[in-house]
Structure P
């Protein structure tokens, strides 16, 4: 084989390795984003629950003997 062909094959091999590495990174980041979205949704739900709890005051509540 000519040296030029060998050089091209080596470059192609390195590009394939880089592509695989980047693909793995994208997959990992996608999982992290999904996890963060789930955490954000849970925090939003807790926050909404807290806000609804703040809306009720002692004036609105009936005494315990009712």
Structure Q
């Protein structure tokens, strides 16, 4: 398992994005923890990425 830390240089309201995506029942989202699980297929290997917002609107970090 690997972990990456990403910081954006501009404001980004990740909680609002999660709220919009939560209307789709195919998305797995935990609003209270600001987490979305994203299924990916990389080089024919199926993995699930856990993306968690840990910053603020003015200082977004994942």
Structure R
């Protein structure tokens, strides 16, 4: 898996939702197991969001 995009606080969740909406067609063409959405706590507080895609599909998102 490769991190194709990462969003940091304070607007990580909203930014990730917007990115997923903008890339819905490309994401829906991938198998479910090829996409992971990872969330966690940032060091300075708040949440971060990473969107990971299987290596064989990651190049589709390289221009972002």
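Descriptive notes on the structure:
- With log10 I(q)/I(0) by the Debye sum over Cα atoms at q = 0.13, 0.15 Å⁻¹ derived as -0.67, -0.74, matching label from P, Q, R: P
- When helix-only ellipticity at 222 nm (-39500 (n - 2.57) for each DSSP H run of 4 or more, over all residues; to 500) is computed across structures P, Q, R, the figure -3500 traces back to Q.
We did not get these values from a lab; they are worked out from the coordinates using the rules stated. Every value quoted in this text rests on a predicted model; they were computed, and no experiment measured them.
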